[in-house]
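Below you'll find the structures, each written out as structure tokens.
Please treat every number below as a calculation from the coordinates, not as lab data. Just so it is clear, the model here is predicted, and its values are computed rather than measured. Cβ atoms are built from the backbone, for glycine too; each structure is taken alone.
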Structure P
Amino acid sequence: MAKMIINIYGVDQPVEASVEPFTGRARVGIAGQGVAENDGLTFRLPGASGHPVVVRATAGLLEAYPTLTIRDVDHHVGPPTPPLLRALVFLPILLCNLFLIFFPALLIGPALVYVNLVIVRSGLPAPLKIALCLLPTLLATALICGLPLGTRP
């Protein structure tokens, strides 16, 4: 989980914003403690003047960091996901479903895409994420071409 610490005007302590890798939900916390959410997207942070600061946290499907909306202004918390990494996420499902026309491919492709989504949302550096996203793609390619199980005499 990639966490980014930011300062929000009107809140005394630094705010942690992150995206859960397995569910893709945006989370907001103060001083390591999670903040209760209202409707799944809206968080009320304790304000310096006693009035709560309302923060809406959303996370895109392929984003490792959330976007916080404070007072109707969007703040992108972290760097955007590189375009190569966005393309690699869905490559296993394309390979499995275009080249394999049997039933297990319909289950394998989405599972490999889910693995790639978890990798993209993790707190790893971008080059390592790209390298790890290639593993499910290589597995899909191995399923298409067949695994070398034995040698010919």
Structure Q
Amino acid sequence: MINKNVYLNLKLSDFVGDQYNTIEDFTYADVLGKSTLVGYHIIFFNRIESELGALIINDLGDNHQLIDLANRILKTISFDFNIGQKYSDTLTKTFGAYQYKDSVFEDITRFYFLKKDFLIILGISDKNVLKTIEIVMDSEIIRNRMN
């Protein structure tokens, strides 16, 4: 589902060269760390310098460059779903039952799946299109996101 070793060593610079920003004091799920990001659309969050703690992909809109970048990143870690694709019952067939869901964003329902070593949060639009993804491996962030 997700190649853990590739995920842990993923760097945004591998995809965009030096075309990203860095925020040294970035807080995600009440955890302080460092992030490299493209806008606030694609965020690589590290609490431990050498390991990726969370990958956040959101609010891409219809920007095809960002969607292509996001999907290249997902393909690199062997994640089988793509931003912009339609999904319905395949989510539960692939991930099983979700642990939690919320609808804090207009027209998007987020489904939380706890899988071995990962919290995967998928944001699905009212039209069954995958719009947002968060893939978290940091255990403190997982606890904070699930509480």
Structure R
Amino acid sequence: MISVEPHLGEQQAHTIRQMIASLDEAYWRDRSRHKPNLGLNGEVGYYFSCGRESFPEVIRLAVDAIEPIIHGYECEDWVVNRTPIGGGMPPHIDNEGYLAVSLLCMQSNSGEFRWYENKDLDKPQFILDKSGQLIRFNQMDLVHSVPSALSERYVIVFLYR
């Protein structure tokens, strides 16, 4: 099941995004080289990640404070994905062993989250990026992707067991 709902106000999302965007490049791991999230046909996307424990405390506490609650699940970790203009993720299935995911978009008009009904790549569903918007799913075999980003895109990925 996939759902979309507002989670943060635009100003709060903007403030947290600015804090994250101010980080030095050294914090970010190039996911095309480090633990690549391979597409269904072995393709490699182009984006960067920074995990919770790597963030300075002030950012870690700010993100911890906005953690979405999913009844029946416990948030075990979170990571921020930063996708540069033109970067993205090919259609893939997450394989980290989590039971649910919440994606918190930190800006509007930067691109979209795409998922595929019944794993059929000919039946894409689109969710446009909107600041403060939360996308949740607990169907862990959900095929999804991020097409080429239109502007620098930040998404906080909350991971649940």
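With FRET efficiency 1/(1 + (r/R0)^6) of positions 19 and 123 (r between Cβ atoms, R0 = 30 Å, to 0.05) coming out at 0.20, pick the structure among P, Q, R it was computed from. Source structure: R.
A value of 8.1 was derived for mean projected area of the Cα convex hull in nm²; which structure in P, Q, R was it taken from? Computed on structure Q. One of P, Q, R was used to compute distance in nm of label points 7 Å out along Cα→Cβ at positions 11 and 27, and the result was 2.9. Which label is that? Label of the originating structure: Q. With helix-only ellipticity at 222 nm (-39500 (n - 2.57) for each DSSP H run of 4 or more, over all residues; to 500) coming out at -3500, pick the structure among P, Q, R it was computed from. Checking each candidate, the match is R.
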